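Engineer: I've put the structures underneath this note.
Please treat every number below as a calculation from the coordinates, not as lab data. Quick caveat, the model's predicted, so the values are computed rather than measured. Cβ atoms are built from the backbone, for glycine too; each structure is taken alone.
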Structure I
Amino acid sequence: MQIDQRQIGGVFVEHAAPEGEPVAAPVVFVHGGSHGSWLWENWLPYFAATGRHCYAFSWFNHNGSQALPEEQFLQRSIAAVAEELDIVVSHAGRTPVLVAHSMGAMAVQKYAETHDVAAQILLAPIAAKEVGTDPMPVPIDRTKPFPPMPYEMAYDWFLQGCSEQDARRYWSLMPDESPTAVWEVASGGAISVDRTRLGGPTLMVGAENDIVVPAEVVRRSADYFGADYLFLPGKAHSMILEPGWQQTADRLLSWLTRATW
């Protein structure tokens, strides 16, 4: 399948089109911290083949998107990614399904406070302030961009289950992250979300072996937000990249077909 790549309003966007007329709302995929649109390289054509326009994009200062002045990047909150998301959704031209991972799930929730969405699928979503979780022992220097983790640590946190060849390729693509955004996660839940302003059905997905956002935290988030909950045994934080990703994608597509109209 042909993947169109372009920059739109400074945002690097990848687009996979369905064959013929679309049969359902477009899907916009939102990556998490220290990742880019490449996170969705398998899912983009897979979902498009079901009859949907599908878009993946990189946040500012991430793979292919424009760089911000360093002082702005250092202070950039996860919630600010709603800016890039709005650019992509406007380009898509229809109320979208939003599929997001980790930090990206928080960006989607903040976006959904003020925009219509057809549905949200949030994979390993970080906890909102109202849910909370244990702080992470991650040293963060707020005066410098947060660099990619060493390979061994990145594998444990993000790439479990991947072959070494794939894991090293993904690791080589990981960009610097905003230290403010990392702090917002490591602090145990710094961003407040108004659940009364969120519309559309939501599915939250937790993974048994996730050490970044444990499944128990995802379940509590689902309870708080009134979302459906899916537990994936044997999977870790990047269930999007792990072997068996097709089975995971199929389960999400099954939910999406039932939950939207």
Structure II
Amino acid sequence: MLRFKSLGSGSSGNATLVEAQSGMHTTRLLIDCGLRLRDLESRLIEAGTTADEIDAIFITHEHGDHIGCARSFVKRHPIPLWMSQGTWLAISNDTWAPHQHLCQIARDGERIELGALQALPFTVPHDAREPLQLRCTDGSRDLGVVTDLGHVTAHVALALKNCHALLLEANHDPDMLQQSAYPSFLKQRVGGPWGHLANHAAADLLGQIKHAHLNRVIAAHLSERNNTPELARASLSVALECSPLEIDVADPLLGTDWVVV
């Protein structure tokens, strides 16, 4: 069985827990640590697990709302920490040196074997050193996790093809972004090709990859100022030809319930 739970998704911090069960064994992967350490540990307990039961951590990129408490986390809980070479180069300094032995380098298209779970990283266009997102599988069901990208490439669409569930960025509504109090440079950054995915762009991606066995889509990384759950649901539901009520939205603080893929 493959399932996942967002522990929180938004500009204030991102973390997603993915579990694959095979027989009596459960493999747990934590994607991103973009929360305060105390909050992350408490949300893991609320999810029914503990930090010490995590088998590996995957950091998608070096932005603070994704890498967050990763150093403090592995200092307290020495767990293998996967990230791209570019992400490692972006964060590595003297404070990371004692934990370098825990760092494993992930590469686009190279599968990571983690017990009952396999993770396939893929590159995305985002304004970070070498950002990666993930496709996770237990061998029978597939989950796509893509929370930060400026635009959809053919490579991204191919990486997410035939997934059974998606945690997908629907960051902003372009009109709300342009009318917001953000300075011009920030509007250009968020709405640009290396920033974040707008509702309509997320819907366009769904239109490319939807299939009969895509059962769950969770809208993620919504901007608190430049989007609403209603707008995100409306856009994605049109692409999937379903009711907006069938689109779930990851809460910035509460994340989601457990979702079975």
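Engineer: Given that mean count of other Cβ atoms within 10 Å over residues 10-17, derived from a single structure, equals 23.1, which label among I, II identifies that structure?
Structural biologist: For mean count of other Cβ atoms within 10 Å over residues 10-17, the value 23.1 is produced by structure II.
Engineer: Then there is this: Name the one structure among I, II that Rg and Dmax of the Cα atoms in Å, for residues 66-105 alone of 9.2, 24 was derived from.
Structural biologist: Source structure: II.
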